[in-house]
Structure 1
Amino acid sequence: MAKVLVSMPEDFLGKIDKVATSEGRTRSELIREALRGYIRKNSMNTINEKAMIQAQELERVLE
């Protein structure tokens, strides 16, 4: 597995550590899961935007 160095404020890292500890996960596991969720959400937004554009094009054709 690749390692990535990320800079963040100490207080934010403290919040991450609290959540990870409360869920019985490592910091890395928590951050990976958060990024998976972000990527999934971003992918859905892209799909929704494409669908909206296609729907608008179809409406123009049908007018």
Structure 2
Amino acid sequence: MHKGKIDKIVRDRGFGFIDDTDGRKVFFHQSSLVGITFDALKGNEEVEFDVENSPKGPRAVNLSILK
């Protein structure tokens, strides 16, 4: 599992970006959330996730909030 912080949320489009602890930006889509709704996400919130490669770059899956 990777860790990072929510950098940007584009609410009207249902996606956002995470600043990974490895120093890269990782895309996420609202369908990747586990145990939380998209509307409940906040900027700078710490999250953990798996990464899969996509044609446009790294994509977060199984995204959840760190407690």
Which entry (1, 2) yields the derived value -27500 for helix-only ellipticity at 222 nm (-39500 (n - 2.57) for each DSSP H run of 4 or more, over all residues; to 500): 1
Label whose coordinates, when mean count of other Cβ atoms within 10 Å over residues 28-35 is calculated, return 13.1 (choices 1, 2): 1
Of the structures 1, 2, the one that 19.2, 57 was derived from, the read-out being Rg and Dmax of the Cα atoms in Å: 1
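Each value in this text was obtained by applying a stated rule to the coordinates, not by laboratory testing. Just so it is clear, the model here is predicted, and its values are computed rather than measured. Cβ atoms are built from the backbone, for glycine too; each structure is taken alone.
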